[in-house]
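Got some structures for you, see below.
What follows is calculated from the coordinates using simple rules that are stated; it is not laboratory data. Because the structure is a prediction, the values reported are computed rather than measured. Cβ atoms are built from the backbone, for glycine too; each structure is taken alone.
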Structure 1
Amino acid sequence: MKNSLIFLTLFLLANLFTLDEAQAIPAFARRYKISCSTCHAPFPKLKPYGDDYAGAGFILQEEEKERDYVTAGDDLLWLNKEFPLAARFEGYGLYQSNDEAESDLQTPYGVKLLSGGTLYKNIGYYFYFYMSERGEVAGVEDAYVHFDNILKTNLDIMIGQFQTCDPLMKRELRLSYEDYHIYKARVGNSVTNLAYDRGITLAYTIDQTGTDLIGQIVNGNGIGDAGGDAIFDADKYKNIGVRLNQGIGDVGSFGVYYYTGKEVSAIWDYDITNEITYYGPDVNIGIGPFELT
């Protein structure tokens, strides 16, 4: 049995290129002159406003001002005057009963460099580099470009690498020390899971009914290195994920999730293909400070 005690979690978002009174304010908060608690409570959990902000590609349309950018006479060019760079540091103290090393100071447990912001009026980006994950360099994990409200509709498109479970639950925003292992689990000899992958996400919201429709097309083999032929995907197949969710006022939401795909087996004969399918309900209920997902 494990008993884990989290004694330290620090979130530092600092501009590394300027020294001023705003240095300790997180990058997004510093940019728009708002508190971190506007989007997070408790950190790193997102409030509804934070969800909306992320869903818009990290753009606050009413707060975007031309003076914050360099256009150089090109109406299609929006260069940030200051590059939004941030850092996140996590440390833990761990106690495990019935273990040779009962206590462990995991400081740091993780160190990340992050950046996100606006590329154009409706184009945002986000990425982070995991400098140290339990003592190892994990590299780039999230890295995508977000196109918001395509053709002035409610259609959003994300292209890059991200977690396929993000429409259900963002693992990076969990409050618990332990991970959501069901999203990282691989069935049998399959290399597919619901964690990081490369692909495209399409999201559409029906305002009149509060219905969210999300579709994903991904390689299905994670975010490992490219092969000798400089190709990331290991076979001819693509995996597909679909989420349908209906909001119920301010109380919560319910829906369904379906993910399916194929892969050429890298364990046995290459003529053999694996097929994998995830499906199930998607329910969220929130009453005051209590939330059930």
Structure 2
Amino acid sequence: MTDLDRLKKDLRQQMQSRPQTQLQDLLKLIYQQVFGGGHLISNAENHLLRMEEEIVALPQEPVHLNTPLIEPIGGGFCRIHLSQLAASGLRTQTLNRMIIHSAGAGHGNRTDFKAKVEQLLTLLTDGSLPFDPAALTSWLAQYDFDACPPIRHSQEYRTAYQPAYRILHRDFASFFPAFIAVDQGLARQKTLLVGIDGRCGAGKSTLADLLAAIFPTALIRIDHFFLPPELKTAERRSEVGGNIDYERFAQEVSPRIKDRKTFQYRPYDCQTDTLGPPITV
């Protein structure tokens, strides 16, 4: 799929789910695809307070009945709708940290944004989307691409849907059930032991790093316990999980985790086939 086809799909999906979408709202979606939330959040407490006030002010009855908790918007980002947050079980302070982390994630630049807007003009010109190309041409002439100020939703969109959402990186969306489970666990007890299992390339390290970015976390990576060459017998290789030095893990890590006290272990270095300097957990 080309970039143009991908953008067309994203914009059509937005219009299908919210028929009152205007050209201005498509521009806002493109802006969020490129810049995410649009700015870094300098004061976490103030942002949390504003978000909680916004949640309290939400209408009792949902304006848009089909609003999902998480709505992918393309470009590596998604919208999380505040009206659905309470039902998810995730605490607002945890979502706040996720939003702040997403705001600091890698974003595009004004060149990327202008290129996408020009793609939008192509889609209008060829009739792929039902808006007047002249309106976008006029907008292009007036918009300050040097400063790239944020774009508001149209009045039609705000009246129809009363949007109340925040922008998250898509990796959080992929692992959202895990974040809910960890957050609920930490709401019940001070510490939590979490094990992440899965196939090679399934995203275990990505999830671990994201959890560590949001919660105070001590990571113990199983990569640090790969089997050294002298133990790689044919019999060991035939075992499920036999490439892991589980004997050393059982000695250095397993019993100490239960104590909930600081300890050290030495990570295996695959480059040198030696144990590296101790890591404090």
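Of note:
- Structure from which 11 was derived, relative contact order in percent (Cα under 8 Å, 6 or more apart), options 1, 2: 1
- The greatest value of Cα Rg over 2.2 N^0.38 Å, for residues 137-256 alone among structures 1, 2 is that of 2.
- Parent structure of the calculated result 4.9, given that distance in nm of label points 7 Å out along Cα→Cβ at positions 89 and 265 is the read-out and 1, 2 the choices: 1
- Among 1, 2, structure where percent of Cα pairs over 37 Å apart as derived comes to 32: 2
- Origin of the derived value -14000 (helix-only ellipticity at 222 nm (-39500 (n - 2.57) for each DSSP H run of 4 or more, over all residues; to 500); candidates 1, 2): 2
- Structures 1, 2, by distance in nm of label points 7 Å out along Cα→Cβ at positions 177 and 201: label with the highest value: 1
- In terms of mean projected area of the Cα convex hull in nm², for residues 33-192 alone, the structure with the greatest value among 1, 2 is 1.
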